[in-house]
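Scrolling down, you'll hit the structures one after another.
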Structure I
Amino acid sequence: MNSKAISPLIATVLLIGFAVALGAIIMNWGNTFTQEQIESAELRADREVECGLDVELSIKEIAGEPQLYYTNSTGNLTFILENRGRSTVNSIRIRIIGQNGTNINETDLADTKIVSGGTIKRDVVYTNAYIDQVEFIPYLNTTGAVTPSLCTRNTLVKDDIPSKA
């Protein structure tokens, strides 16, 4: 009998032990990975639900006139924005789109906190051009988020913006 070789029984036990250990490591990693993915998906879903239910922007109307216009000679866009949602909007991203869909200006207005039921009036300077469309995209503090979340599904889009001299 050759004593230099490992017996087939010991080799089989070692292979089974190695396979079980490797399986345990992979199962542990898979469980952790799956849990992280579930938590991430829940956080994204919570943000979407909060944005969908708690944010509603509109242009304020005074005497039946929407308070949104631009002055092309000075390059000023003036608006009064109203928050009809349940939550405070932390800030607004405004995207001004000109003729042929060209992006004239995109700005985050950090000083535009609007409480529920509140309004703000702002003038935004843009490159002198005719405006075809303006988009108002709200930021909202959502559950579990470190920074305010951009609520793109609640974008207020306005076309046919009047020009004033």
Structure II
Amino acid sequence: MDLDIRPVRPGEYAALGELTVAAYLGLGDLELGGYADELRNVADRATRAHVLVAVSGDRLLGGVTYVAGPDLPYAEELRPGEVGIRMLAVDPAAQGLGVGRALVEAVLARARRDGARAVALHSTPVMRAAHRLYENLGFRRSPSRDLDLPDVVLLSFELDLEPGRDARGGRT
């Protein structure tokens, strides 16, 4: 499949929002509640973070939000030197075709260009396919950073971008 990864365009905000909600609901055991409105609000995300999309021809296949640092909206407890991944979603009809991998690899490339020390993210327990993708790309579970929110538990994953350093920045 020929994929192009690029910034989202304003005319794609609504479609990416609906695609994101559909991808999350496709997980089955995930109750979105009011979070669905946040997932749909791509226009807000695009003004506060970097939203990338995967397209093939004129077909929108997925998106991801890149958070460039801990002091920005959507940071979800990032530490200094870290960037974050939020709201990774792939059209249910395109899952398993490498779209999610291409989006995460684009984020990792940007993180390296930005000089980030590490990449961090949170994921729900039902997102098992995403967990396999993250682990295949070198992310490690970081249980000490898990979040136990009122409606959901979020599992933490980290990728150290500096060889010879541990996830907290110390020498190994």
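Read-outs: derived from the displayed coordinates by stated rules, not from any lab. This structure is a prediction, so every number in the text was calculated from the model and none was measured. Cβ atoms are built from the backbone, for glycine too; each structure is taken alone.
Things worth noting here:
- Label whose coordinates, when helix-only ellipticity at 222 nm (-39500 (n - 2.57) for each DSSP H run of 4 or more, over all residues; to 500) is calculated, return -10500 (choices I, II): I
- Between structures I, II, the calculation of mean count of other Cβ atoms within 10 Å over residues 34-41 yields its largest number for II.
- Answer label among I, II for the case where semi-axes √(5λ) of the Cα gyration tensor in Å, calculated from the coordinates, equals 60, 18, 10: I
- Identity of the structure behind 17 (criterion: relative contact order in percent (Cα under 8 Å, 6 or more apart), calculated), options I, II: II
- Which entry (I, II) yields the derived value 4.2 for distance in nm of label points 7 Å out along Cα→Cβ at positions 58 and 82: II
- Among I, II, which structure scores highest (criterion: distance in nm of label points 7 Å out along Cα→Cβ at positions 18 and 138): I
- Source structure (of I, II) for distance in nm of label points 7 Å out along Cα→Cβ at positions 74 and 106, computed value 1.2: II
- For 2.3 (distance in nm of label points 7 Å out along Cα→Cβ at positions 90 and 114, calculated) the corresponding structure among I, II: II
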